[in-house]
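What follows are several structures.
Read-outs: derived from the displayed coordinates by stated rules, not from any lab. A quick note: this is a predicted structure, and the numbers were derived from the prediction, not measured. Cβ atoms are built from the backbone, for glycine too; each structure is taken alone.
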Structure 1
Amino acid sequence: MLLCTVLALPVPAGAFELTLATWHAHLSRKGPGLLLRDILEARAPLPAILDQIAEARPDVLLLTDMDFDLGQAALDALGEQLAVRGADYPHRFALRPNSGMESGADLNGDGRLGGPRDAQGYGVFSGQHGMAVLARHPLRLEWDFSALLWRDLPGTRMQPADPAPEVQRLSSTAHWVLRLDAPGLPLQLLCYSATPPVFDGPEDRNGRRNADELALWRHYLDGALGPAPEGAFVLIGNANLDPEGGEGLRGEMRALLDDARLQDPLPQQATAEWDSTGPLRISYVLPSAGLTVGAARVFPAIEGQRHRLVTVTLSTQKDG
């Protein structure tokens, strides 16, 4: 797999362009408030992260590993630092994620409650490993599937031996449908960050849960979770699943990439790398069929970051 690629297609004169990006940048810390401290003090590697975002200048950026705080102080501080670099994002969105949210059940079976693996999604405190969206255009929430119980997903892979089916949510972080009111190209953003399909045993609970976090979107597109989307949309986020390599139920990722309702601007392009696995593709920006892709890119890795920034630019002819 290539570690960095650029796809560029000619853009018609007078076209409106919209660039969407996602990055599993390491913006999570070991305790509440520490991310805000690091942003305000410009601790490494934050300056390099901010510089690369400012270089890319996406119109929409989904961050899939960013700590959440109730007042969004860290998100606002991040936005202010980007504005200093010439990348202004007046519209910001985040909700409390499932990661770090106490379930009240012994989900990992160690006989104790309240541990990080007893949370709805792994986290040592509420809000750790959350998601956030920064945008140049207005955002609004249309659907939030984050509270959906795993057992209630159509065709669920949850098994009778899995703990606490009455409380276990499917989303390890969140599943949001946001409306982006871009003047030239309004669309839905289908945002998520799935659990890694590892850190379990032969029961493959995390692998099954990861696959179902992806499957949720196929059910949404089918209209099985409410009205199917109308108009243009983009599926964006961290699937934590490569269609060809690494652990996990890779067929679910292949099914999503092969879905005729989606297009894949960056086939076979790695977005992360570990010593144990080599390069893997786990972050995706997948526009709906019919949208025109003007460019797509996986940015070079920066020091201290295993994951890479992924961007896709859409274009459409302006009215008149």
Structure 2
Amino acid sequence: MQKKTLLRILAGVAVVVVVGAVLLFIEFRGSAVPAQRELFVSRTATYDQLTDSLLPSIRRHAAFRAYARRLRLADSFKPGHYVLRPGMSVIEIVRMLKLGMQTPVRVTVQNVRTPAQLARRLSRQLDADSAALMDVLTSPQMAAEVGFDSVTLFSMFIPDTYEFYWTVSPRDFVLRMKREYDRFWTPERDALRQRSGLSRLGVMTLASIVYEETSKSDEMPRIAGVYVNRLRCGMPLQADPTVKYALQDFTLRRILHRHLKTPSPYNTYVNRGLPPSPICMPGKSAIEAVLHFEEHDYLYFCARPTFDGYHNFARTLSEHNRNARAYSAELNRRKIK
């Protein structure tokens, strides 16, 4: 009788142990994430801020806290961008944060006119403030390290969407962009560049003017050809977008004669040749347009009075003046100042 009782007790204990083991397994290794969610942990975040952000998105809080204590997560979590995926366990979450197993973010670099604008845009996509980014983007030492100067460094950025770790440092960001720049300038593109006689900086600078002149990608090679013709014969470029850049007023809808006299190395009405650096970050379509510029004998172009975004091209000044008068008359009719 005693033997049977002992066996029953042992069996009961075994059941309790098995059930407990199963419950522990479920608690620590079972799914703790009901739905996918992004988690951003800044370099300045405290452990309390981390848990305040994390816990509402997961189940099994007690298990998380227990395992986090065991791995001393409060003293060792890594900043970064993390993706909590459905089915992840408490153990996987804690180890991900402890080891810094980040998921890259997509960073878009385009449609900016100045380093300050680039710094502000990047600060909204990375864990770095705009001041720190601006310091690096205008640093003579950083520029020299990648083969530029503080004025021409802006020409190194090839517009595109890239993958970065959210916590990338401003310096490492620039170094990565230098690698992308070197990758962009293939031997084939350099061969095309030589057709125009422009340097890489010259291509990027002219592309920035073309990009500001038109949004019509099919017209860009023709406009690029006009500017190449002007450069070849020593004519000033007289590009209106460079006047806006010289004034740092990008809201101007009409360039007046008084604007043309603005003293600035970027004003191509008072200086021959290209400006010292790009006046914006040109789209790839504009860069390719300069590399594949159209061969023709046009020296002038003017926006069409139809305001369809395209231009009328001219070979002679008299022909251009007629086009310009028609466009100016339409501006006046629409009361655009």
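Which structure, out of 1, 2, was FRET efficiency 1/(1 + (r/R0)^6) of positions 97 and 153 (r between Cβ atoms, R0 = 41 Å, to 0.05) calculated from, if the result is 1.00? Only structure 1 yields this read-out. Can you spot which of 1, 2 the value -5500 was calculated from, given it is helix-only ellipticity at 222 nm (-39500 (n - 2.57) for each DSSP H run of 4 or more, over all residues; to 500)? The read-out comes from structure 1. Taking FRET efficiency 1/(1 + (r/R0)^6) of positions 33 and 57 (r between Cβ atoms, R0 = 35 Å, to 0.05) as the measure, the highest value among 1, 2 is held by 2. Assign the value 19.9, calculated as Kirkwood radius over Cα pairs in Å, to the correct structure from 1, 2. Clearly, the read-out refers to 1. Assign the value 14, calculated as relative contact order in percent (Cα under 8 Å, 6 or more apart), to the correct structure from 1, 2. Only one of 1, 2 returns 14 for relative contact order in percent (Cα under 8 Å, 6 or more apart), namely 2. Structures compared: 1, 2; top value of FRET efficiency 1/(1 + (r/R0)^6) of positions 49 and 209 (r between Cβ atoms, R0 = 41 Å, to 0.05), i.e. the largest, recorded for 1. Given that distance in nm of label points 7 Å out along Cα→Cβ at positions 73 and 89, derived from a single structure, equals 2.0, which label among 1, 2 identifies that structure? Clearly, the read-out refers to 1. Of structures 1, 2, the largest value of distance in nm of label points 7 Å out along Cα→Cβ at positions 65 and 281 belongs to 2.
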